[in-house]
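Novice: Below you'll find a set of structures to go through.
Please treat every number below as a calculation from the coordinates, not as lab data. Source: prediction; values computed, not measured. Cβ atoms are built from the backbone, for glycine too; each structure is taken alone.
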Structure P
Amino acid sequence: MRRRLAILLTGLLSVGCTHAVHINHTSDFVNTKPLGECRQVAAKTDQQVFMGFVGQTDYVDEAYSKLKDQCQSGVITGIQTRYSTSHNFLSWKNEVLMRGYCVE
């Protein structure tokens, strides 16, 4: 009986991973040039959470700053923001992926 219980618990703990996309948002497109003349920029950051304890809370602002750093002499338009979570046993990772077009 103990052996079956141990096998069952091991199986449950090893396959307890899930992934979920929570939000996929796109901002306005303000562009005076064709998209072929614009440069695509992207930035990705994440936040590790273990048993509900969080160390970093400004990961979304960090992703936006990284995106702006790639287009310092222009304007970023059509920003697509994807917020997702990857769950593991007792922990999860929140991810933000931002993509946009740099119009210089």
Structure Q
Amino acid sequence: MLAKDLEVFNEMPFYFWVKDEEGRYIWVNRALNEMAGEDITGKTDEALPWAHDAEKLRADDRNVLLTGEPMFVNEYIQQPGKATLNVCKFVGDFEGKRCTFGVSFVIK
């Protein structure tokens, strides 16, 4: 999959992202950048407003990469604002790299 293939997700009202095996966001849709209040491409969860919750988020990413199986989970973030996200994470190929893809929306 190429970046141009994901452009449609910029028009969607949910969060969509791709992270490399080191946990860096390498593609992020507009909604997630807006929620973060900045362009988060190239950053890890530890460098973002939800850094307090980074280890749990990263653990889920590692589990998906390890098993190769999709994961459906609720993830809680405390910043910006408190939110529970309904999340699906899965492994895919992005521009020749094995990555974690994610899609989520706020449930409360």
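Novice: So volume of the Cα convex hull per residue in Å³, for residues 21-76 alone, computed for just one structure, reads 92; which one of P, Q is that?
Specialist: That value comes from structure Q.
Novice: Okay, moving on. When distance in nm of label points 7 Å out along Cα→Cβ at positions 37 and 61 is calculated, the result is 2.1; to which of the structures P, Q does this value belong?
Specialist: Label of the source structure: Q.
Novice: Give the label, chosen from P, Q, of the structure having the highest value of relative contact order in percent (Cα under 8 Å, 6 or more apart).
Specialist: That would be structure P.
Novice: To which of P, Q does the computed value 56 (percent of Cα pairs over 19 Å apart) belong?
Specialist: Working through the options, I get structure P.
Novice: Can you spot which of P, Q the value 6.1 was calculated from, given it is distance in nm of label points 7 Å out along Cα→Cβ at positions 5 and 29?
Specialist: Matching structure: P.
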